[in-house]
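Below, each structure is written out as structure tokens.
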Structure I
Amino acid sequence: MGAHQDTRIVVTGAGRGIGAALARRFAAEGARLVVNDLDADAARAVADELGAVAVPGDAASEHGVGELISKARTALDGPVDVYCANAGVPTGGGPEAPEADWAQAWEVNVMAHVRAARALLPEWLERGQGRFVSTVSAAGLLTMIGAAPYSVTKHGAFAFAEWLSLTYRHRGIHVHAVCPQGVRTDMLDGTGAAGQLVLTPTAIEPEKVADAVLAGIADERFLILPHPEVAEFYANRASEPDRWLGGMNKLQRRLEDGKA
């Protein structure tokens, strides 16, 4: 029997990439799973593979989150024990990015987490237990050149996970912020020249992220770093911000010079 035998788990954005890898890893541990994705065919394919339940749909809007959690409770025949807020959008650009892009990044990368927590917390607090796994990104600790909406909203996702942990940990609520750098997924393919410069050289497979998440849960670590070197970058950002900004600006200039 695995460590998560019969644990009721929801994974959003689980039709591919990190979400699918998480679902497979939890299934191997004996979990009872709901696989969510906006791509219904992808969600069903992963669910069929794992003997899980597919609940396709929007995991960001208030209505969509409410529907997902309600259907998950029915499908799992009980309360959700672990919620993996994994769905995300890699919106690029800067201040000039369209309002719709900024709004989508905010809805999916931040408010999806807020709305899920809002729906789950009353029951979790009454039970005295619950686990919220937030797929953030190293961009939430550092930043990502060429992608202001993504960077800003991932900082927001990290801040919300941190707030949840410090507010509710004494009441049995466990929170994890997962902050990988490059991961070989469709999302990485969509990051263009900036991703090729910053993320691709050290990119890892989604399965490595899933392994790190399961290890982090076992150790009850809030901050899960599939790329351990991110800890040093994060410390440098805090202790020597101007030096760190200078280094990031050097990458920006390389991108502008076409040397990615």
Structure II
Amino acid sequence: MMKKCLIAAMILAAPLPALADKLEDLKDQGYVRIVIGNEPPYTAVASDGKVSGAAPDVARAVFAAMGITDLEASIAEYGAMIPSLQAGRVDAITAGLFMKPERCNAVAYSQPILCDAEALLLPKGNPKGFQAYGDIAADPAAKLGAPGGGTEEKLALDAGVPRDRLIVVPDPQSGLKMLEDGRLDAYSLPVLSLNDLLKKSGSTALEVFAPVQGAPVYCDGAAFNKNDTALRDAFDVELAKLKESGEFAKIIEPYGFSAAAAMSTSREQLCGE
């Protein structure tokens, strides 16, 4: 009886070949199973079934560089994604699933891909050189616009922007107009919101600066099963090459995301690894 228990323990302790050879298995089958949320601009599924959006487009490019030529996507609610990954029904989550402590404990994240960070809408060329809320605080004539009671207002006040120079703006369109009219020197919202606002306005007199230095950055990454860290590490190698080549920016920035924001932080900082 003791011998049988010992053999069973040895089997349980032995590494599983399927896990060790996961990348080779995916190369052989020619596709990787991903789960998405169908939430543009992070992910999208067209009427013909084609999967797009910033997260799958990055994943497609990275997996192609790894020798895996196709994506097989399924749609799930965010709460069901990690259980599906843990159960082995999918190989990766590429859906804008932002890094949070409990998620970092449950999955093996890649380095950051899609980030939402605080940003500044400014006159073209950023004539006053604003890169942080503290820069605005240090300019005695500068006025910053932000939503009342929002994160941007709190961050600006904490950075020393006086209340009388922090203008509460009721909606994004008003912020853009006040900036164009010279009633504001900068207007602050998350980068996705400002990029969308600027694109829809058609203005050529303004530009977006992101991320605001010293402000929080919130990022997702491709999420893998905790047993698949070798696959995650291989993904990170090709993702780094994509970022360095400039192709990463070409993929995500048309969707309104900031490549600079993703490259300004790391999984280690966001997950505390």
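FYI, it's all coordinate maths here, none of it is from the lab. If you're wondering where the values come from, they're calculated on a predicted model, not measured in any experiment. Cβ atoms are built from the backbone, for glycine too; each structure is taken alone.
Thinking of I, II, which structure, once helix-only ellipticity at 222 nm (-39500 (n - 2.57) for each DSSP H run of 4 or more, over all residues; to 500) is computed, gives back -12000? Attributed to the structure labelled II.
Looking across I, II, the calculation of FRET efficiency 1/(1 + (r/R0)^6) of positions 29 and 237 (r between Cβ atoms, R0 = 35 Å, to 0.05) that yields 0.55 traces back to I. Which of I, II yields 16 for relative contact order in percent (Cα under 8 Å, 6 or more apart), as computed? Structure I accounts for this read-out.
So Cα extents along the principal axes in Å, computed for just one structure, reads 82, 44, 32; which one of I, II is that? Answer by label: II.
Taking mean count of other Cβ atoms within 10 Å over residues 101-108 as the criterion, the highest value among I, II goes to I. A value of 1.6 for distance in nm of label points 7 Å out along Cα→Cβ at positions 53 and 69, calculated from one of I, II, originates in structure I.
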